[in-house]
Structure I
Amino acid sequence: MNFDADQALRLARETLDIEADALLALKNRLGDDFARAVELVLGRGGHVVVMGMGKSGHVGRKIAATLASTGTPAMFVHPAEASHGDLGMIQPQDVVLAISNSGESQELTAILPLVKRLGTPLLVMTGNLQSTLARHADVLLDAGVEKEACPLNLAPTASTTAQLALGDALAVALLDARGFRAEDFARSHPGGALGRRLLTRVSDVMRSGDEVPRVGPGAAFGELMREMTRTGLGASAVADADGRALGIFTDGDLRRLVETGRDLRALTAREVMHANPRHIRADALAAEAAAAMEQHRITVLLVLDADSRLVGIVNSNDLMRAKVI
């Protein structure tokens, strides 16, 4: 083994250049066939069944996953397994997306008559427009490349990059046509950071009931302090007898009050509270609560209903535990 750092960097740059050129050529070739592919998928009520062998199969799995996560039901079926029972997964309302650079993969060409017999339309992505797969396609997508990035022009490199990019383009065009939103994406990604931000509501993370520190407007200052200490939130709501929020008192308010030198024992909650407190609704996204805290440089928000009644409280630690921030 003879490692040459300069040679490695040169080859890396050449690889990226070759693949970038392949994608640019692919972009310039896109036309009516791509639009027909989008229309074909939109017009069916089933799944996009992606098939491919070898490296094209690996690309196909990723394309199926991307489609499924962006609003287009999709699955990957291994061509070799299809002829041993998995063909039963394919229904007439589906679309089969067959991926093969050569267009002559035996495992794919062998099941063409069976797919046709089902009445399932065939969408083909290939680099060989004269191939068996291409001739049987209902819609044909040209994923051809001038050469592979491999110095031997053998290992699938530029060709698989083109396939993957074309699959991404198809997924993006479909999600746009379906009116797919960020909220829809989050529903299929509940375990990810984006899912948490777009699915978690304030009601999921807020404190309620006895966990909410509150006093009446006539409460003595000492009672207010005890209530703040009881919950450890560093704040207490001030609410009237009907539960309507009148104000809030926080650690920051306490520090500023101490600096005035006033006799704290003689004060009531109404006299020291911050009126018209920042608040949020329980059905709001927790991410909105985080944004409000950041904007106003606060760490706690009261949670109010439509009648300004106090239903909960949420602080930055609650949002951190929920991994919203």
Structure II
Amino acid sequence: MENIMRRIAIVGAGQSGLQLGLGLLDTGYDVTMITNRTADEIRQGKVMSSQCMFHTALQTERDLGLNFWEEQCPAVEGIGLALVNPENGGKAFEWSARLERYAQSVDQRVKMPYWMEEFERRGGRLVIQDVGIEELEKLANDYELVLLAAGKGEVVKQFERDDVRSVFDKPQRALALTYVKNMKPISPYSRVTFNIIPEVGEYFSFPALTINGPCDIMVFEGIPNGPMDCWQDVKTPEQHMQCSLDLLKKFVPWEYERCANVELTDAGGYLAGRFPPTVRKPVLTLPSGKKIFGMADALVVNDPITGQGSNNAAKCSKIYFDAILANDNQSFSEQWMVQTFERY
């Protein structure tokens, strides 16, 4: 009995699912990954996140030999913060400080397709299909443990909302991302430049690596119905770029000055949307009574202001990985699932 390969299925090929799947393959597990987009569809699609990851999260990738872009990706060496004075539009104050260890942001259109291919190279099975309750039933029948690591989709909504931990039921920010080339760098060290604009929202940017090389990512977080909540009518990449620049010019002119020559990285280098920060309960009970275990974005969708999605996903995958290894040859009970999630 000792050395029968344990079979695990993971639904969703994002930061947490792939990182966990790759780690488990290396430790001798039989892993199947089910996702609804091919590597090429992701590569050729729109950006999905701003994914700035800090040292502890990056280290979880290094530990599994997944930091393939460490050399090419620009380092984020510090954090800067400016508070805008609403009376005159200038800076009420600003500071910046170096990070002890650098942060990095690798466009998920670069990272996820490569990780998917790496997953197959390391012996994993990758299946491209949509997953609903029926498919989950089949997976739960065939595998010892089924994890749901997809942040979006109908299945995620089947997990019960944790009303105690979910403080909000409405989106707290209107979000937009703009990936650009040719932004003027900040000296003497690169940093996240964070600007708080009272009653309007937040704007920050930082260096990153995208599909065609180094870039900067602009992140807009507008208070709903405020002046930065203006993306509904933006339909084209050009309009999105223009809207980004207009906001900078109006609210953070010192950031606008860095953008004299910017252009979008590519036609997919922008995104806008909103979601309510939510915490869900970790175990989904199927009609058959079988249990599905959620992870990362499927369970905890963060307030965007903290910008911790991919950091949390990496750390969640590490916690789940350690818990699965520690649970050798015992069944993955509901109690084990709840305890593991509580650790996260």
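Quick check on the output: 5.7 is distance in nm of label points 7 Å out along Cα→Cβ at positions 152 and 280, derived from one of I, II. Which one produced it?
Value 5.7 for distance in nm of label points 7 Å out along Cα→Cβ at positions 152 and 280 corresponds to I out of I, II.
helix-only ellipticity at 222 nm (-39500 (n - 2.57) for each DSSP H run of 4 or more, over all residues; to 500) computed as -13500: which structure among I, II?
Numbers: I: -13500; II: -8500.
Source structure: I.
With mean count of other Cβ atoms within 10 Å over residues 8-15 as the yardstick, tell me which of I, II scores highest.
Structure II comes out on top.
Can you tell which of I, II yields 1.7 when distance in nm of label points 7 Å out along Cα→Cβ at positions 24 and 168 is derived from it? Walk me through the intermediate numbers first.
Numbers: I: 1.7; II: 3.2.
Of the options listed, only I reproduces it.
In terms of percent of Cα pairs over 29 Å apart, which of structures I, II is highest?
Largest calculated value belongs to I.
Comparing structures I, II by distance in nm of label points 7 Å out along Cα→Cβ at positions 96 and 224, which one has the largest value?
Ranking I, II on distance in nm of label points 7 Å out along Cα→Cβ at positions 96 and 224, first place is I.
For which of I, II does log10 I(q)/I(0) by the Debye sum over Cα atoms at q = 0.11, 0.15, 0.21 Å⁻¹, for residues 112-231 alone, calculated from the coordinates, equal -0.70, -1.03, -1.15?
Checking each candidate, the match is II.
Going by FRET efficiency 1/(1 + (r/R0)^6) of positions 120 and 288 (r between Cβ atoms, R0 = 25 Å, to 0.05), which of structures I, II comes out largest?
Of structures I, II, the maximum of FRET efficiency 1/(1 + (r/R0)^6) of positions 120 and 288 (r between Cβ atoms, R0 = 25 Å, to 0.05) occurs in II.
Looking at FRET efficiency 1/(1 + (r/R0)^6) of positions 176 and 248 (r between Cβ atoms, R0 = 25 Å, to 0.05), point out which structure of I, II has the largest value.
Values: I: 0.05; II: 1.00.
Answer by largest value of FRET efficiency 1/(1 + (r/R0)^6) of positions 176 and 248 (r between Cβ atoms, R0 = 25 Å, to 0.05): II.
With relative contact order in percent (Cα under 8 Å, 6 or more apart) computed per structure, which member of I, II shows the largest figure?
Across I, II, relative contact order in percent (Cα under 8 Å, 6 or more apart) peaks for II.
Bear in mind these aren't lab numbers, they're just calculated from the coordinates by the rules spelled out. Remember, predicted model here, so these are calculated numbers, not experimental data. Cβ atoms are built from the backbone, for glycine too; each structure is taken alone.
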